[in-house]
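Novice: Below: a set of structures, written as structure tokens.
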Structure P
Amino acid sequence: MPKTDRRIERTKATLIATFQQLVLERGYAKVKVKDIVDEANYNRTTFYVHYDSKEQLAKEMIELEMDRFCYEFCKPVRDNPILDLTKMNPNETDVFQYMKDNSHYYDLLVIQDPIPGIREALLEVLKDMFQNKFSFIGDKASEINADYFTHYRAYGIYGWILEWIRAEYDATPSEMARRIINLLHYHSALMKEANR
């Protein structure tokens with residue numbers, strides 16, 4: 001990768017990290033581009049080379065993080081042609097450890113003045129995973145893969161995640177994984193990647 005690409009990546013990562021920190025401290029509405037560049041020790045020109053606005057920076061940050069979240073959440077199903085949830089060890093999933101390690105992003109979900117669309121993005125990713133990336137198998141597969149069930153699972157997991165963050169990650173990542181596994185296998189223990 002050329003040197004300039006690494007510099008661009010570093011600059012964008014610094015701007016995003018600074019933006020996250022400021023939003024956590026002040027709330028979204030009170031953070032201006034000037035605040036971001038001053039805190040990051042850049043000038044406005046550098047910011048505008050990479051982003052048209054604070055909103056564009058926020059949109060890119062959310063998209064990048066939701067791609068990472070989806071990657072982590074889907075690992076167990078990617079690694080197993082058929083995943084038997086009754087035999088799954090909670091330590092086999094890293095998504096909750098990943099979220100805790102990246103709390104500088106996930107804490108933004110529960111602040112009083114959040115980034116517009118940040119909560120909805122997580123919910124939409126969860127819905128998409130259960131509609132398009134996983135499917136349950138078994139004698140009731142058509143029913144438990146129906147839209148109302150995928151929404152039930154997505155909203156349930158979404159709610160648990162928000163409460164876990166609000167409680168300052170009081171349950172261990174392994175305990176969170178155990179709770180989600182229990183929720184998922186309530187109607188069917190067998191899950192697979194949708195395209196398999």
Structure Q
Amino acid sequence: MAPSVDDHYHPKDAISNGVNGALAYGGAGLLFSAVQTSLQKQNVGAWNVFSRGGSMIATCAAAGGAYEFTTRAAANLREKDDHYNAGIGGFLAGSILGLRTGRMPPILGWGAAGAVLLAVFDYTGGRLQGFGKDPEVDEYERKDMLRKNRRRPVEETIAELGEGRSIRPPGYEERRRQRLKETYGIEISPVSADPNA
């Protein structure tokens with residue numbers, strides 16, 4: 001079977017993705033540093049975010065930029081867009097996180113952990129919400145189908161829950177009047193909203 005036009009790999013801009021990743025993850029590092037500074041007991045200035053948390057900001061920016069750049073560059077070199085690219089980028093990002101220790105075993109360990117974690121995450125769909133919905137199916141029709149699929153007969157619900165508590169099957173009022181008459185000896189006549197009755 002001949003490959004179609006859509007089967008070809010389309011290259012991605014690795015440099016712009018790397019810069020955007022560095023800015024985004026650097027912003028996240030700045031947020032974490034600001035939260036750490038705000039939780040300190042002593043009164044510190046606003047520049048403490050950069051003086052004490054500068055290394056965290058730089059590490060987050062470097063790791064995020066390296067991950068985004070390496071993932072796109074590996075995809076461009078391999079001409080495939082699969083989970084191995086995320087593993088390569090995850091290894092580099094994890095290694096950058098391990099650089100703070102200054103020793104080789106943590107650098108390799110953080111790199112391996114990042115590679116496995118991000119490759120598995122990308123392999124399983126890259127989403128925390130589960131599988132994506134089919135864009136061809138209308139949302140209202142999908143939910144209506146789910147309601148009909150899960151619908152149970154009213155007789156089964158009444159058998160499990162019993163009558164009362166706003167569950168009133170056919171003949172409920174007559175059975176209620178009979179139970180009240182047997183238990184308490186009270187005769188209850190039905191009330192009609194019709195003024196001509």
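Novice: Say we calculate distance in nm of label points 7 Å out along Cα→Cβ at positions 148 and 172 for every structure; which of P, Q gives the highest result?
Specialist: Working: P: 3.9; Q: 2.7.
Largest value of distance in nm of label points 7 Å out along Cα→Cβ at positions 148 and 172: P.
Novice: When semi-axes √(5λ) of the Cα gyration tensor in Å is calculated, the result is 35, 18, 15; to which of the structures P, Q does this value belong? Provide the component values of the computation, followed by the final result.
Specialist: On the way: P: 35, 18, 15; Q: 63, 30, 16.
Corresponding structure: P.
Novice: Using relative contact order in percent (Cα under 8 Å, 6 or more apart) as the calculated read-out, with 27 as its value, let me know the right label among P, Q.
Specialist: Source structure: P.
Novice: Related question: Compute mean count of other Cβ atoms within 10 Å over residues 60-67 for each of P, Q and report the one that scores greatest.
Specialist: Numbers: P: 16.6; Q: 23.4.
With respect to mean count of other Cβ atoms within 10 Å over residues 60-67, the highest-scoring structure among P, Q is Q.
Novice: I've got another one for you. Which structure, out of P, Q, was helix-only ellipticity at 222 nm (-39500 (n - 2.57) for each DSSP H run of 4 or more, over all residues; to 500) calculated from, if the result is -21500? Write out the running numbers ahead of the final one.
Specialist: Details: P: -19500; Q: -21500.
Answer for the origin of the read-out: Q.
Novice: If distance in nm of label points 7 Å out along Cα→Cβ at positions 52 and 156 is calculated from each of P, Q, which structure is the one that comes out at 4.1? Display every interim value, and only then the final one.
Specialist: On the way: P: 4.1; Q: 6.0.
Answer for the origin of the read-out: P.
Novice: Just checking, which of P, Q has the largest value of distance in nm of label points 7 Å out along Cα→Cβ at positions 20 and 36?
Specialist: Values: P: 1.4; Q: 2.8.
Checked P, Q; max of distance in nm of label points 7 Å out along Cα→Cβ at positions 20 and 36 sits with Q.
Novice: Taking 2.5 as the value of distance in nm of label points 7 Å out along Cα→Cβ at positions 92 and 124 derived from one of the structures shown (P, Q), identify that structure. Don't jump to the answer; show the numbers that get you there.
Specialist: Values: P: 3.2; Q: 2.5.
Corresponding structure: Q.
Novice: A value of 1.9 was derived for distance in nm of label points 7 Å out along Cα→Cβ at positions 28 and 68; which structure in P, Q was it taken from?
Specialist: Details: P: 1.9; Q: 1.1.
Considering all the candidates, the number was obtained from P.
Coordinate-derived values only; no laboratory data. Just so you know, these numbers come straight off a predicted model, no measurement behind them. Cβ atoms are built from the backbone, for glycine too; each structure is taken alone.
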